[in-house]
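Read the figures in this text as sums done on the coordinates, not as results from a lab. What you see is a predicted model, and the numbers here were worked out from it, not measured in a lab. Cβ atoms are built from the backbone, for glycine too; each structure is taken alone.
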Structure P
Amino acid sequence: MSEPQTIVLGGGCFWCTEAVFVKVRGILDVESGYSNGKVERPSYEQVCTGTTGHNEVVKLSYNPDQISTRQILEIFFVVHDPTQLNRQGNDVGTQYRSGIYTTTPEQRQVAEDMIREMSQDKLFGAPIVTEVQPLANYWPAEEYHQDFFEKNPTQGYCMAVAAPKVAKFRKTFAALSRD
């Protein structure tokens, strides 16, 4: 088995992104957190102000023998809108920006190549604003944010926003679904 790899993705509210990636075959661990900001150990309340520079993200540990970086990013680009600057739906602010935070030069190359290809193909009908940066200043989110959708499936936001993203993943990527 290859060594597990880590990549961090910001696709709006981390509850939604986490809800999708816990269902993906080859993903070993998913942790909600905050990255690429300027404050150490930020709280959810601080990040929500938009002043820390952090993005709400999920840190994915994955087995590259079971799922490639490209496959992970294909899922990522389907389950969020990479053309919305500093927002996803009703979630507005820099903490909801579309971002790929890499831990290897190879991941960065895959991400940049995909964005270039999708942009050339005008896949989204609007410019892709996803930032691609090396992972920096990552901090895990508070415990109550971890596995939020799994623990709160009937909560209003989960039903309205996260559940449709999970359904879209299952429909589009059935071969990569754990269930």
Structure Q
Amino acid sequence: MEKAILAGGCFWCTEAVFQDIIGVEKVVSGYIDGHVKEPGYREVCSGTTGHTEAIEITYDPEVITYEELLEIFWTTHDPTTLNRQGNDVGTQYRSGIYTHSDEQQNIAEKSKKEVATQIWDDPIVTEIKPAKIFYPAEPYHQNYYKRNSHVGYCAVVVAPKVAKARQKFANKIKAA
């Protein structure tokens, strides 16, 4: 198993997109790239800790590759908006790829260059940097969409991203 850390706005959205991908063993919502130890949701949401909401994916590279995970990532959020995804605004919602090795770093940089010319018209603002400490979010944030799909934010913001991923990557979705 390998790990990937991705930030694509609100972690509820990103977590929900990746949970049903074949080869993904586990998805944990959390915080990365800040200067406060053991940050909490309220602190991170204040924008003062430097963290971004992110997910840590544990995956089987024999089933799904890092490149494939990045393809899903680029397609299911807007990497051209600085410090925002839709109505979620602030540095805690920035787009980022946090790498665990030189290989992941090189793959992410290459992927970003390809995406810049193939998918998006505006410049990509996604930061790509080595992963620091990943702090899991509080338990109530884990598996949020699956437990709360009826809640307004989930129905209006998360569900369309999940639907887009399931349609575009139907061949990579786990059987129900």
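Quick check for you: by mean count of other Cβ atoms within 10 Å over residues 48-55, which of P, Q is greatest?
Looking at the calculated values, the largest one is Q.
With Rg and Dmax of the Cα atoms in Å, for residues 88-127 alone derived from the coordinates and found to be 11.5, 31, which of P, Q does the value describe?
Label of the source structure: Q.
If you work out mean projected area of the Cα convex hull in nm², for residues 8-63 alone for P, Q, which one comes out largest?
Result for mean projected area of the Cα convex hull in nm², for residues 8-63 alone over P, Q: largest is Q.
Matching task: 1.5 is the computed value of distance in nm of label points 7 Å out along Cα→Cβ at positions 16 and 72. Pick the structure from P, Q.
Source structure for this number: Q.
For which of the structures P, Q does the calculation of distance in nm of label points 7 Å out along Cα→Cβ at positions 32 and 96 return 0.8?
Q
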